[in-house]
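Colleague: Pasting the structures in now, so scroll down.
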Structure 1
Amino acid sequence: MRTIGFAALALLIISAGFGIWIALAGSPYGTALLTLHKLTSIAFGVLCVLFFIRSVQSGGMTGGDIAVAAVFAVSVLALLATGGIMSAKQPTLLLRAIHIAGSAAAYITAGIRLVRFLIA
């Protein structure tokens, strides 16, 4: 399970890096860069879900961990929605703000759970 944790942490960093690169490059977004960002983000999300499922199965999740997982799930949904809208048309300031807040929430909540597991 540590391998999943390290892989998810690496994908978190890579996905965030691609997201920042896309934001700095401006629109229209490059197809290759956007595709890499989407694929690493999806892989990160899948690994986090697997990680959370295995944590539940092993009985290692507390009430705080469940709250972190809930915040993560809501923020990922917000990221999918705002990211899709932003890649389809010119992003507005509100969309960017929601996307940045969702990114921060997803990365922080997943990071808390992953780092807590990797240190233990």
Structure 2
Amino acid sequence: DLKLVDANNEKTQEKDFVIKETSYRKLGLAKRYALTSQIHSGEAQHFSILFGQLTTRLLEWHTERGKQCGTIELEVSIDPMIKDLVTEKIYSFFSDTENFDFLSSIKVHAEVTDFNNNALASLDF
């Protein structure tokens, strides 16, 4: 069955896009922040909207935390039919250290799975 989802619906967004920040100590001294995000999407346009929200939040996070930005963990659950688009969007953004130079000093891990939690891609930057 085809189910249409209103990507602007707040309840849909809460379930399909979650972002959390935690703090930790690097070498026991410097305080760092880790950002973890979960995206759940079965459709390319919906994923693009959610990923756009994520990139906006990452830029805000960097502006707010600066050198205290530590790691980024992405957990992306998608329909396998959009895997190529999803991995390309993730790769393009996190590899663009020319425009987003702060990303070069942050460890990024993205795990892409299908809805049954079967691995589709694992990306590290």
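Colleague: State the single structure among 1, 2 that was used to calculate relative contact order in percent (Cα under 8 Å, 6 or more apart), giving 21.
Modeller: Values: 1: 32; 2: 21.
So the calculation was done on 2.
Colleague: Ranked by distance in nm of label points 7 Å out along Cα→Cβ at positions 49 and 65, which of 1, 2 sits at the highest value?
Modeller: Greatest value across 1, 2: structure 2.
Colleague: Consider the structures 1, 2: one of them gives 1.22 for Cα Rg over 2.2 N^0.38 Å, for residues 41-96 alone as calculated from the coordinates. Say which.
Modeller: Here the read-out was taken from 2.
Colleague: From 1, 2, which structure was helix-only ellipticity at 222 nm (-39500 (n - 2.57) for each DSSP H run of 4 or more, over all residues; to 500) = -11000 calculated on?
Modeller: 2
Colleague: Where is distance in nm of label points 7 Å out along Cα→Cβ at positions 25 and 105 largest, in which of 1, 2?
Modeller: With respect to distance in nm of label points 7 Å out along Cα→Cβ at positions 25 and 105, the highest-scoring structure among 1, 2 is 1.
Colleague: When volume of the Cα convex hull per residue in Å³ is computed for each of 1, 2, which one produces 89? Working shown, then result.
Modeller: Numbers: 1: 89; 2: 113.
This figure was derived from 1.
Every number in this text was worked out from the coordinates using simple rules, so none of it is lab data. The structure presented is a predicted model; accordingly, all values stated were derived computationally and were not measured. Cβ atoms are built from the backbone, for glycine too; each structure is taken alone.
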